[in-house]
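The structures considered in this document are given below.
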Structure 1
Amino acid sequence: MKVQIIGKSCRQSTNKNTGGIVIYTNLYFVQDFNDYEKSNGAVGNKCSAVNTSLDCSIVSVGDVCNFDYGPSGYRNKDGSEQMRLLGVEVLGKAK
């Protein structure tokens, strides 16, 4: 999914099992509406956020990125598979 980063925040946490430090990053982004949303009258862009423990140190505000999602191994209450962010690829750096 192609997005543009509009904000970023980080926080540290200690893994209770290993005692290691884990960095969590919130990436705030803007993306285009999908074709279904556009066909139902959506115009402009939509904003969202994702929280991840992936290394996002190379991601800056203004970058255009590709988010790769995949199954997390968990299921929602309705039985559908939960998806999680598996990778972040920077397609274009902020100017």
Structure 2
Amino acid sequence: MAMPPGYRDRSTDLIRTERLRVRLLAPVDFVIAKLRRGTDLDLDDAIFVTTRFQVTTDQIRAAADSALAASPQDTALFLFRKTVEIFCRSLSSPST
């Protein structure tokens, strides 16, 4: 499963020295990375980042579609699609 094309261009340097470079993913790319892995802790992180940085379900779906298009065919893609679908649906539904 590939990351959405251009994710490196959207990342920012947190630290950049001669021998060390630490980059931060853009919020939507971070959410996609978390949804790719899909553990409960990852989904909690994705919810936090989505809320904190006001990432929309449209942005998540577009990034997921780009990642899917860039990925080689694999059965794991189905699980990722379902994870994105359920995650976006949960963001759209009112909290109880």
Structure 3
Amino acid sequence: MIVLQGKEKTVKLSEWNGRRVWIAGMNTPWSVVQTYASGLVIMVTDEVDYLQWDMSGIHVITNNPRVTAEVVFRGGYCMECGVAEGLWRLRALK
């Protein structure tokens, strides 16, 4: 699992809900993100500019209705809520 949040270009290991997860910034090249994304990709953003053209299989947490519409249009899953609530809702996914 990898969580994309922030504007850094780094990937680091963290713990979330008792599991180890990768955390990467939105400016991390997509080829690097895919290396660490063994399964679930969670993106946290309120900006359309960070979305991929193909959002298939990507879960996005946002508070921006425009981002929600774009994610669904591009084939992704979206939740309009805060980060903590969104991560809690996705806790059962791996």
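Laboratory data are not the source of any read-out in this text; all were calculated from the coordinates shown. Just so we're clear, the structure is a prediction, and the values are computed from it rather than from any experiment. Cβ atoms are built from the backbone, for glycine too; each structure is taken alone.
Computed values, structure above
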| read-out | value |
| --- | --- |
| Relative contact order in percent (Cα under 8 Å, 6 or more apart) - structure with the largest value, from 1, 2, 3 | 2 |
| Given 14.0, 50 for Rg and Dmax of the Cα atoms in Å, calculated: source structure among 1, 2, 3 | 2 |
| Distance in nm of label points 7 Å out along Cα→Cβ at positions 43 and 59 derived as 1.6 - corresponding label from 1, 2, 3 | 3 |
| If helix-only ellipticity at 222 nm (-39500 (n - 2.57) for each DSSP H run of 4 or more, over all residues; to 500) is computed and equals -19000, the structure in 1, 2, 3 | 2 |
